[in-house]
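Colleague: The next part holds the structures, each set out as structure tokens.
None of the figures in this text is laboratory data; all of them are computed from the coordinates on show. Computed from a prediction, not measured in an experiment: that's the story for all the values here. Cβ atoms are built from the backbone, for glycine too; each structure is taken alone.
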Structure I
Amino acid sequence: MIFVLLSMNTIAQDEGRFDVSLLNRIYDFPNSVDTTVFHGLDIYTYRKLKINVVRRNLILFPIPTMYRIAHSKARDYIEENFSVCHLYNTKDYTIERLAHTSTIPQQKETMTRLQKFLTPKFYEETIFGNSMLSPFHRNNRAYYRFQFKILHDNQVEITFYPKVKNTQLVTGGVIVESKTGRIRWGKIAGEFDMINFTLNFVMSDDKLSPVIPQRCELNAKFKFMGNIVKAQNTAIYGMPALNTDSVGSLTMRQLMDSIRHDTLTTEENAIYTKYYAALAQDSTEAKNVKRSWAKRFFWDVLGDNLLNKISSNYGNGNQGQVNINPLFNPLYMGYSGRKGYFYKFDVRNLYNFSTNHYLYTRLKAGYSFKQRQLYFTLPIEYHFDKRHNGYVKLQLGNGNWISNGMLKDEMLASLPSNTPYNGERIDYFRDFHLTLESSYDWSRHITLQVGMVGHKRTAVERHTYQQAHVPTSYTSVAPKAEIIWRPTGWRGPAVNVAYERSIRGLMDADLAYERVEFDIQQIVAFNRLKFLSFRAGCGFYTLIDGTRNFLDYSNFRDNNIPDGWYDEWTGEFTLLPSHWYNLSRYYVRTNATYETPLLALSHIPLIGRYIEKERIYTNMLFVTHLHPYTEVGYGFTTRWVSTGVFMAHRNGRFDGVGIKIGLELFRQW
């Protein structure tokens with residue numbers, strides 16, 4: 001009996017050693033692959049998408065890329081395209097579309113979010129971009145359980161599933177070469193960003209590279225508030241190059257028929273047949289010009305542009321690109337305790353003059369319904385040296401309301417008795433600012449910025465100040481200089497020293513001040529999704545001329561257009577009332593944030609599966625009358641919202657609890 005038990009224990013140990021050694025071979029397999037084959041490689045790709053709208057309602061209209069299939073009468077659609085990917089190295093590439101056909105109205109694309117699921121990277125830490133932890137990367141070993149089954153021909157079947165149910169983890173199985181750790185084919189399933197999916201894949205042979213797929217077949221289902229859309233997506237990589245000699249004599253449908261690797265199914269052919277029949281009928285009924293024009297304008301033009309992102313290229317060589325967020329879309333709302341509900345709007349424009357020169361502009365705006373205030377910033381940047389990040393920037397904006405208690409006291413002393421005024425707004429001033437600066441990276445260690453900044457601050461309650469015969473607006477114009485030192489290069493800490501001096505009389509300025517600020521920031525990345533960010537700094541005024549100056553800092557200010565999980569929550573005091581930013585001649589602050597998936601809530605049944613990332617915040621501040629002010633918080637993000645809960649202490653005493661919410665719906669769509 002003892003002999004049998006010892007034999008069984010030996011077998012179990014051997015199996016355990018085999019499992020561990022096989023996983024290690026999989027982890028190390030990419031190191032044995034020659035990635036130089038990617039340099040200058042062109043990969044031709046065929047992709048087919050078939051969509052079935054099972055159920056839809058009005059909520060489908062504002063969802064990005066869904067507008068066309070939301071108001072179309074059809075329920076089934078098909079889209080095919082043929083493209084070439086020009087690889088320069090493993091991370092730098094461009095994609096050129098060569099042929100495209102679609103039954104979606106106006107040949108538009110829909111559910112473009114699915115494309116990321118067709119380029120899995122199983123050997124990297126995350127499978128799809130920065131999402132979904134791969135079971136075949138060493139850093140993720142603790143998140144998965146594995147089962148092994150030895151097959152013939154030097155092959156092993158590995159089945160894997162997560163230890164906890166979470167949107168960042170997948171289930172599935174693969175066939176692996178036991179001697180090399182090379183994945184040959186397999187299947188994974190999961191759910192991310194409201195898309196339930198199953199992906200079947202076959203990895204490339206030696207013609208391309210064994211670390212990238214050769215064929216992917218994706219079955220996906222999107223469900224949101226009563227809407228159900230199913231999609232079948234196929235991608236084939238390493239296709240033959242397009243024969244350009246016969247392109248000119250073929251229609252786009254004929255060209256796609258000649259390219260396609262497989263024949264279309266009966267159902268797919270029926271979708272094309274129905275689509276072209278409807279086109280022929282529409283052209284016959286086009287005599288009713290007024291009706292067709294009105295329908296085209298309100299449904300196709302106005303509705304599309306109001307509810308969906310607009311992205312377009314322009315210029316003779318498509319060297320310009322403009323991206324506009326929806327003009328009116330409830331999905332771009334947000335909320336914070338101090339500013340209430342707000343709506344965000346974003347327009348970006350990029351124009352390339354050459355590979356080294358380009359012009360970049362961005363209008364970022366937000367409206368606070370609680371403050372009845374429109375905020376905006378408009379930077380215009382001309383980059384003249386891309387390699388050294390050399391640029392000249394002109395920026396306009398109307399920043400946060402800024403308080404000035406001394407001016408309020410002066411005004412109230414002169415205000416006639418019994419004059420009514422708004423006590424909540426009386427000490428606030430609107431801030432219109434203009435900045436002109438130039439920046440240049442002299443090396444990987446040093447960046448120098450010089451320029452000028454001007455502010456015009458106008459009383460929110462102008463009429464009350466006029467009644468007291470106190471000026472309602474004040475102007476400052478300040479030359480400034482800033483140096484950024486990176487002791488260890490781009491990936492290490494960055495130390496910032498900024499100097500600013502406003503001169504009375506310069507360009508009609510009526511305020512004078514001198515200010516110095518120091519700041520240090522660093523992000524320590526433990527892996528792709530886990531990092532620690534740290535920020536510390538101080539600032540002080542060395543000169544304040546007169547009693548009407550405004551205490552305003554560059555690195556210590558309120559964020560007037562919060563932008564959800566990916567804004568500056570890391571370096572922000574969430575519960576600090578806005579007037580504290582402008583009451584002290586000095587500040588000292590520290591902020592630290594730790595972010596990781598699968599931290600706390602992720603392990604709670606039912607709700608944990610929806611948590612994508614979690615954070616822990618610690619913030620500390622010293623200013624006049626606050627010694628110190630501290631905040632600690634916990635935050636998490638899901639497919640719907642990002643939420644942070646914070647607790648504050650002032651001078652050692654409890655100062656309240658608050659919450660911050662940012663809408664994350666379809667942010668990556």
Structure II
Amino acid sequence: MSVLKITGLGKSYGIETIFKDVSFEIRSGERIGLVGANGAGKTTLLKCIMNTEEPDAGSVKVTDSSVIGYLRQDFDYTSSTLRQEMEEAWKDVLYCKDKMENLARELEKNKDDQELIKAYGKAQTRFEFLGGYDYEAETMKILTGLGFTKEDLDRDIFSFSGGQKVRINLAAAFVRHPDFLLLDEPTNHLDMEMLEWLEEFLCSYKGGILMISHDRFFLDRAATGIIELEHKKIRTFRGGYTRYLKTKKEQDAAYEKAYEKQQEHIKETEAYIRKYKAGIKSKQARGRQSQLDRLVRLEKPKHLKTLDFHFKKVDDSGEKVLDMTDVKAAYGEKTIFENLEIHIRKGERVGLIGANGVGKTTLLKLITKEEKQKHGIIRLGSNVKVGYYSQEQDELNPQSTVLNQVRDMFDYGEEKARNILGMFLFKGDDVFKEISLLSGGEKARLSLLCLFLKNPNFLVLDEPTNHLDIPTREIMEDALEAFGGTSIIVSHDRYFLDKVTTRILEMEKGKVTEYLGNYTYYKEKKKDLLAFNADRNGKLVEAKEKKAEVTHKSKDVKIEKQTAPAKGDLLKLEKTEMEINRLEATMKMYDMQLGSGMTNYEEIAEQYTDIKNKLQKLYVKWEELAEETGN
């Protein structure tokens with residue numbers, strides 16, 4: 001069933017055309033990704049669909065019975081708590097509930113009033129139809145999936161972080177299971193776990209979806225089709241992002257070939273006409289002129305203007321770029337992480353991942369000395385020059401202009417500064433814009449330019465792809481792959497991490513785990529490790545259950561009072577179990593490394609055997625302690 005039909009839609013601001021002749025249809029079960037460069041008009045198109053902007057031409061038709069869910073981008077809440085914000089989505093249900101309660105009170109006084117009974121039955125039917133009996137469970141199901149707890153329901157809504165507020169907006173859009181969803185950058189500010197939850201939720205969603213996104217991994221997982229808005233027009237493609245990219249390249253190559261062939265034909269025909277228009281073959285020349293006049297000429301292929309971005313040759317650093325030992329970070333009494341140990345060597349591109357709030361940005365600020373180190377050792381290697389990209393763009397002066405920012409930071413003349421800014425798509429009057437008025441994408445480009453001009457050999461990047469469109473992300477990926485230095489990168493962009501990183505560090509519960517590959521490698525090994533631990537835990541539980549079995553020979557036998565196990569014995573048992581967990585996880589990692597063709601095979605094999613022997617002894621010790629404590 002069609003839930004949205006767009007026909008001949010057009011929109012302009014003054015003399016500038018944003019898009020024209022836009023026509024497409026979305027049916028139930030279709031999940032369409034809307035892609036295009038920043039400024040192409042994607043959000044404007046969504047506003048026209050939502051009727052918050054008036055199109056200049058064409059029509060938007062939404063099925064009469066369809067309920068639309070829209071992911072808002074602002075945080076201008078009128079509610080005081082999360083509970084109240086969620087109740088806003090259920091206003092009609094709560095109105096119906098109040099009506100039923102009022103009628104029930106009236107019926108207590110007038111039990112035989114047929115009009116009241118009829119009214120109550122009608123209200124109850126409506127309440128059930130609207131999902132009233134499930135609204136609290138549905139609300140908690142969505143909120144729990146997005147990382148909230150029951151305790152959060154009565155929190156002041158303005159006490160939540162920016163990322164949490166994005167999730168609140170997602171919950172408000174999803175909670176009523178609308179027929180059609182309009183999502184503008186739904187993956188912004190979500191960590192990996194939330195991204196995966198969102199993908200699973202959308203893939204099981206029964207309605208139609210139109211979603212703007214620059215997250216290519218997300219589009220591959222969640223989209224069934226792609227609409228590209230480019231050069232004021234749209235093109236539609238089947239499948240996710242990877243299939244779209246392949247098809248687009250094939251179509252563009254075929255179009256360029258057809259255009260070149262037509263241009264060649266036109267030139268040959270025009271040469272023939274010039275040669276014979278006044279001679280014996282003038283009739284044929286006039287015929288060919290008529291053919292040219294009737295020819296539907298192909299437009300010259302247009303190419304997006306992109307950044308001219310590549311890092312210059314950098315000075316060599318020492319082999320040891322960064323060594324961190326026993327590093328701790330805390331805010332007040334809350335420990336963020338401790339006993340942290342990280343070593344980065346020259347040429348590595350390290351991805352740093354983990355849930356929001358685990359301390360990734362704090363770690364980068366300690367490396368760059370943006371925050372004071374209070375515990376442990378952080379040592380940069382010889383000739384290491386750090387370049388820090390902050391997701392808050394702290395180095396930019398909001399009161400300055402784009403041009404003055406570059407001139408003041410690097411002492412450039414106006415002509416040189418303007419030439420460099422042009423490489424990053426700041427042209428004409430754009431250079432006189434005040435930084436506080438720039439879009440997120442423009443600020444990101446300016447911050448990248450400043451980083452580029454510092455010419456560091458150790459890049460410390462905090463969410464560098466935020467606010468960047470797909471073409472700019474691809475250019476940045478190429479630049480980082482060709483970069484001659486070293487980098488550590490915090491990012492939730494899984495596609496970016498897959499292409500750029502050579503090693504993944506996962507921060508979790510105050511600790512760091514290393515994976516010797518890109519994001520896909522990390523996911524595979526993480527899955528193997530979780531399966532291994534689940535299997536091992538199952539065996540431990542089974543062993544405990546066998547130990548706990550007690551045979552009662554007779555109900556008449558008097559059971560003597562047993563002495564409770566000593567606290568020290570229980571602690572020993574717990575420590576032994578923890579040591580078994582740690583060694584088994586390490587053993588699993590060595591299993592993976594032995595199978596990956598490592599060059600230090602003999603060293604790893606020796607360590608593997610040593611751990612295996614230790615584990616055998618610990619298993620025996622655990623069984624003895626389990627017997628002593630009755631566990």
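Colleague: Which structure, out of I, II, was distance in nm of label points 7 Å out along Cα→Cβ at positions 174 and 494 derived from, given a value of 3.5?
Modeller: Going through each structure in turn, the value belongs to I.
Colleague: Please state which of the structures I, II yields 92, 90, 48 when Cα extents along the principal axes in Å is computed from it.
Modeller: Among I, II, the structure yielding 92, 90, 48 for Cα extents along the principal axes in Å is I.
Colleague: Figure out for me which of the structures I, II the number -15500 belongs to, where helix-only ellipticity at 222 nm (-39500 (n - 2.57) for each DSSP H run of 4 or more, over all residues; to 500) was derived from the coordinates.
Modeller: II
Colleague: Given that mean count of other Cβ atoms within 10 Å over residues 230-237, derived from a single structure, equals 16.8, which label among I, II identifies that structure?
Modeller: Checking each candidate, the match is II.
Colleague: With relative contact order in percent (Cα under 8 Å, 6 or more apart) derived from the coordinates and found to be 12, which of I, II does the value describe?
Modeller: Comparing all candidates, it corresponds to II.
Colleague: Comparing I, II, where is distance in nm of label points 7 Å out along Cα→Cβ at positions 78 and 182 highest?
Modeller: Evaluating distance in nm of label points 7 Å out along Cα→Cβ at positions 78 and 182 on every structure, the highest lands on I.
Colleague: State the single structure among I, II that was used to calculate mean count of other Cβ atoms within 10 Å over residues 70-77, giving 16.0.
Modeller: Answer for the origin of the read-out: I.
Colleague: Could you tell me which structure in I, II was used to calculate FRET efficiency 1/(1 + (r/R0)^6) of positions 142 and 406 (r between Cβ atoms, R0 = 41 Å, to 0.05) as 0.35?
Modeller: The read-out was computed on structure II.
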